[in-house]
Structure P
Amino acid sequence: MATLDEALAIALDLHTAGRTEEAETLYGRILDAVPDEPNALHLYGLLCAQGGRLEQAAGLLGRAVALRPGQPEYRANLATLHQARGDLAAAAEEYRAALRLCPDSAALAMPLAAVARQAGDSGLALAAYRRTTLIQPDLAEPMVQSGILLRYAGRTGEAVSALRRAVRLRPDHGEAWHHLGVALQRIGDLDTAMALAQAVALLPEDATARLNLGRAHYDAGRWDAAVAALRGALALDPANDDALELFAAARRRTNGEGETVTALRRLLRLSPDTANGWYALSLAEPGALGSLRRALALQPNHRNALSGLANRLRDRREVSASLRLHDRAVRLQPANAEARWNRSLARLLAGDLTGGWEDYEARWDVADFPTKPRGLPQPLWSGEDIAGQTILLHEEQGRGDAIQFVRYAPLAAARGARVLLEVGADLVSLFRSLPGVERVFARGEALPAFDWQCPLLSLPRAFATRLETIPAAVPYLTADPARAAVWRERLVGGQEGDGLKVGLVWAGNPHFAGDRERSPGLEALAPLLAVPGCRFFGLQVGPGHDDLERRAMPPSFTDLAPEIRDFADTAAIMASLDLVVSSCTAPAHLAGALGVPVWVLLSHTPDWRWLLDRADNPWYPTARLYRQPRPGDWAEVTEEIAATLAERAASLL
């Protein structure tokens, strides 16, 4: 008769040979003879598990473990069985027990990590993955999974370190490159696109990797590259809402609205209940409201659609309705910077300066805001007592903004502060005329020590400015007397009565998002040039100056742009003019700050600082506003200005 060990060996041979019925019969006979034989219980349990009889297998393996608790193989197999049965807590406990018996086993640490992750215990999973890397430092997979868990936990720096090590070990690991790229994108690292491009090359069927590559290119302003990546994502996943939305935004940047609309409408025919699809279509149809309303009908709390519709209603001058939607968007996501920033513009346009200034502070956290935070360590001044302390006021956004809000610098000095001012180099000479400012620095110059800092457009909030308390005394800037004298001799000489002297500006910075709507162009000003009794002086600099090459100008026009070096020159010229006629751009602010009469041409929905439905402006007492009666209609505006100008010129005869 065979011994117990021989019988077990025969049963195991039958088992491994696939003769499971014979093996099971023999295991049964062994256990009938010796019910507590642990090896037989263990092997019979494995056979039952192979046959799908998980509960019977669990009972057999459990008995084997109880008999031999120090056998790591038994515990590891019981853990695998518990995992298959869905009892993740029991599986983790058995893996941990096995690992205590074999503390240097990567083969036990890795499955423990997987079970813990499946159970949602990311702390245990991360510890197990790290233990695996300590046991086997050249193993890439636990490094990859550690990096992924760290990224999900918001520990981005640690995630980047782990994932960089992983791709050094396994340069062909597409998932590692993908998660590395996403982590790098979170911290704004320049290697983001490179890592995601590697992921796309290694994961050619992964739409999400292409989406994230498209997002990285979009955030970096590489519109064509973004379109290419997103087109690839949509080829793999045509109904991907996020890819569609971003593709629409990127294609708009490359003047491809037609392709965008076609793709989105095709999607919406297939999936008409996709709120994000309707929102994406709205981005490709900037004038329409229907797509946004459809998105909100499908998903009333779609924050982007709420803000989008609110912005378009603001642009239609329906400010009350716009604000109601902005309020809903902010209530949905109170910490969302873009929602608060959008609401700030509507509030300020409506004249709610108090609420507007508060929301305006969210600008620094808006992803595509054109000005980035300075990152200065000194605290932001918000109106605290600063007597005897030094404050740095610094420019942000455009030159017109700096000119408008530098009026607060003397007010800060009046509170007993030592005031330093940092601006673009072309404003330094002009701003030296400000009373109370100790020194004006060009951006990039070394700065002395200071106690507080404040961006110029945060000063109205610091001073709690309301419509009725706007510091509007002008002039608060003055032209350099020596430069003004030179220009006065040049422009006036002995011709004091020789017509009305009018400065002209017709275009702003074309890189500003709304410049096409706010800049009429030289052609639109033709009716003014025909007014008799006027001498016109071109103050237009920058790309808008090129309009002069395409138009023959009358003898009454003199182009001064080639001789303008900075804003101090422009101020000196304006000191000798009777009037400045300007679009919504920096020279309009300069004329207002100098106290020179200025007529400002405004689009149908102007920038917030000009408010609505009034011909005057509380920021600039010498300004007169001429507003488009309907979007795009500059003809009526210039006709009205020409008629008023003719009356003014005739009164001098």
Structure Q
Amino acid sequence: MNFRTTLDFLLHDWLNVNTLTERERFADHSCDTFDAVLDTCERIARDKFAPFNRLVDTQEPRTETLPDGNLRVVLPQATADAYRAYADSGMLSAAQSYELGGMQLPYVVEAAANAFFGRASVSIGFGLLTAGNANLLMAHGTPLQQQVFAANEFSGRWSGTMCLSEPQAGSSLSDVATRAVPDGADHADDPLGPRYRLKGNKMWISAGDHELTENIVHLVLAKIPDADGKLPAGVKGISLFIVPKFLVTPQGEVTATRNDVALAGLNHKLGWRGTTNTLLNFGEGKYPVNGQAGAVGYLVGQPGRGLSYMFHMMNEARIGVGMAATMLGMAGYEAALDYAKNRPQGRPLGASGKDASAPQVRIIEHADVKRMLLAQKAYCEGALALELYCARLVDEQHTAVPEAADEARLLLEVLTPIAKSWPSEWCLEANSLAIQVHGGYGYTRDFPVEQYWRDNRLNMIHEGTHGIQAMDLLGRKVLMEESRGLKLLAARMLATAQAADTLAAGLGAEQAKALRQQAAALRDALQQVGEATQAAWASGNPTQALANAVPYLQAFGHTVLAWVWLDVALAVLRLDASVLVATSRGKLRATAYFYHYELPKIGAWLQVVKTADLTCAQMGEDEF
């Protein structure tokens, strides 16, 4: 398996990214420039990231106490070198306009290029939150906020975070208690935006403190109290603020004045150990500004609309999480495949296998090892195709004609929960299978697969847990705009099924039969999902409808991946038969595996949805 070959096939033969160069925004590009970007990122990932993946796992970020009693974060030099190489490559602003120092690359090419870094060492990190932070400000910030904060983040001079969770609230953002009060009578006249003082505590802040960059731009959710000093209830009262680690001038220069944001400590994690994850205290008075406690923050957009703004960044982050999960699964698959090809153990079944003096066979020759490897291939290559498809939709949304752009927007709404959740579950399973292929060795630190599993286990949790994605899908996305997004997705699936039937007419009997069976299975799965969607909401009771949202999410995701694999298989079969090398045949085999072993699982998942099974929901606390 060659990862670059797989990536090139998906980009060029399946998604036809060359057609994007016909659009004005990408007219300066060609397949050659796209390939040059991939070459550069592949080289940086190979030289600056991959060799240090184990190092950053064992030499975790640590704190040391400064003379003033406050803390600073200490990271390995390899992390700083990797970050600088990434920033210098221009990838932080790859999809941005030339005016911002960007390359005006299609987002799908940017996503593909970033895949190399996730595969090499997701633990080091590669600027996902910084780019998302800056993109949010480009969408919702003032021109000066964009010029001062976003531009410096895109250049790599500054980095960015997202500060949502709080110790007492977790994922329940309506319970955010961080407060923001106007900073003096002239607070509304600050050129960087209405100026507030923030007080509160934030938890799980990735890259929340370090010395990799000159400054850190925190985007912080907080509530503005009413005239009686009370915080508004619910998420509609949440506002968004820019809170820099060091105060800055309107000209974008970093001052020596430390903002009142203090590092309270580090979270020590199962995986992603190379990435700093912090607890931050805002406004506790350790760094008083002008003699006053309270972190200085600048309002983004309108008061009370902070959560909707933050979701601009969250949705980008969710696709990024899906890609990270995919690449961790891919790295494990590659390691398992290499091990299986080189590890001799056991003998063939049958009479010859009883001869102890006969040479051992490599474990890849055992049927069950092939099963585990094929499952990993189906999960990881399928997930990669899904993520790139979603990234291609981002380009459609921003550059296509209005009707196509609106369709892309709706498809992204429906697919984003799948793009985040499906790889985080099934590429984690791929990592588990990679450990299994290694046997006892896989459970040791002598091989990398145990670290890949530990790193990947986070992805079902952060940027919205599995349960949150499930409720978003069944509770909102499949219903929004009279289910128009769901109908659009169904139409694309049916078009792929029809294309399979059409193509089958020109193929040999065996391949034609397989294609027709897969097309029929996809139609059946789609019908089952539609019936389950209607059945879930038949009562109109959200509590009952969402009781089995996760099984619904799993079935929906498997149906989407079955569609993706069939569409990829069609792209393979449309190639000249003379160039159908082993890697191409492997994609057809992975498609068959998914339809034979994976898609049938949706029946059990959807059964509890269709029958509104309340076994779990009605379980009494004292019954556990």
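One table, with the values for the structure above:
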quantity: Structure (P, Q) behind the derived value 23.5, 84 of Rg and Dmax of the Cα atoms in Å, for residues 30-261 alone; calculated: P
quantity: Which entry (P, Q) yields the derived value 3.4 for distance in nm of label points 7 Å out along Cα→Cβ at positions 246 and 358; calculated: P
quantity: Computed -0.94 for log10 I(q)/I(0) by the Debye sum over Cα atoms at q = 0.10 Å⁻¹ - originating structure among P, Q; calculated: Q
quantity: Test item: mean count of other Cβ atoms within 10 Å over residues 382-389 calculated as 12.2, pick one of P, Q; calculated: P
quantity: Distance in nm of label points 7 Å out along Cα→Cβ at positions 6 and 350 - highest-scoring structure of P, Q; calculated: P
quantity: Entry that produces 11 once relative contact order in percent (Cα under 8 Å, 6 or more apart) is calculated, selected from P, Q; calculated: Q
quantity: Among P, Q, structure where distance in nm of label points 7 Å out along Cα→Cβ at positions 94 and 126 as derived comes to 0.7; calculated: Q
quantity: Computed 26.9 for mean count of other Cβ atoms within 10 Å over residues 414-421 - originating structure among P, Q; calculated: Q
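Bear in mind these aren't lab numbers, they're just calculated from the coordinates by the rules spelled out. Worth saying up front: this structure is predicted, and the values here are computed from it rather than measured. Cβ atoms are built from the backbone, for glycine too; each structure is taken alone.
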